[in-house]
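Given below, in the form of structure tokens, are the structures.
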Structure I
Amino acid sequence: MSCSAWHVLRRPEYREDLDAIESWIAKDNPAAGTAMWLLIDEQVDHLADANFPRRPSTRVAEAFELVEHENYIVYFDQDETDCSVIVRAVVHVARRFP
């Protein structure tokens with residue numbers, strides 16, 4: 001099956017990670033924390049586009065990665081049977097995942 005569009009689902013763990021990133025950055029600069037949250041999540045929205053580049057993860061088996069920012073990687077799965085993208089987590093590049 002070929003998907004012309006994808007349905008993006010965000011797991012609660014992804015949202016928790018994003019909130020933690022925002023809080024960490026906001027300690028020094030609240031506006032920058034909010035901007036980073038929005039930047040990452042807007043990139044995740046692009047995963048609904050079938051033409052948006054996807055790359056298999058070299059770090060997490062059977063996952064894909066979105067390196068949206070030099071410091072953060074978004075891990076996600078995609079299921080062609082129902083054209084869904086399941087966003088697992090967003091982590092700092094220095095952190096080991098899972």
Structure II
Amino acid sequence: MATYPPRDFGDAQWARAQGALIDFLHADLDLAFTWLRTAAIDVKDDPKGCALALSKVRAALDAIRGLERRIDSDLARKEIDARADQLETAISTFRS
């Protein structure tokens with residue numbers, strides 16, 4: 001689903017905004033995978049810490065899924081979507 005730049009945005013500004021969005025989503029995915037590793041470490045010794053980390057991962061995934069639709073580049077959107085799918089699969093291993 002492509003979005004189109006508002007009339008007051010020039011092409012250069014739109015490209016910078018798209019780049020910033022893509023960078024943000026990659027950073028958010030990196031952080032979510034870090035929280036996932038934290039949850040895996042805490043799963044036996046700190047169940048509350050594990051649950052807290054997993055809630056952060058799920059919140060990040062929800063935000064990523066909501067924002068990835070705004071990416072104009074098919075390639076970038078597919079790459080982020082694939083990483084989000086990996087994250088979702090990894091989260092499911094924690095469910096009973």
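Of structures I, II, which gives 13.6, 47 when Rg and Dmax of the Cα atoms in Å is computed from the coordinates? Before the final figure, lay out each step's value.
On the way: I: 13.6, 47; II: 15.9, 54.
Matching structure: I.
When helix-only ellipticity at 222 nm (-39500 (n - 2.57) for each DSSP H run of 4 or more, over all residues; to 500) is computed for each of I, II, the one that comes out at -27000 is II.
Rank structures I, II by FRET efficiency 1/(1 + (r/R0)^6) of positions 12 and 52 (r between Cβ atoms, R0 = 30 Å, to 0.05) and report only the one at the top, that is, the highest. List each step's numbers first, then the result.
Values: I: 0.80; II: 0.15.
Evaluating FRET efficiency 1/(1 + (r/R0)^6) of positions 12 and 52 (r between Cβ atoms, R0 = 30 Å, to 0.05) on every structure, the highest lands on I.
Quick check: 1.4 is what I get for distance in nm of label points 7 Å out along Cα→Cβ at positions 36 and 84, calculated from one of I, II. Which structure matches? Working through the options, I get structure II.
Consider the structures I, II: one of them gives 36, 24, 10 for Cα extents along the principal axes in Å, for residues 28-67 alone as calculated from the coordinates. Say which. If you can, show how the numbers build up before the last one.
On the way: I: 36, 24, 10; II: 34, 15, 8.
Matching structure: I.
When FRET efficiency 1/(1 + (r/R0)^6) of positions 44 and 60 (r between Cβ atoms, R0 = 25 Å, to 0.05) is calculated for each of structures I, II, structure I comes out greatest.
Bear in mind these aren't lab numbers, they're just calculated from the coordinates by the rules spelled out. Bear in mind the structure is a predicted one, so any value in this text is a computation, not a measurement. Cβ atoms are built from the backbone, for glycine too; each structure is taken alone.
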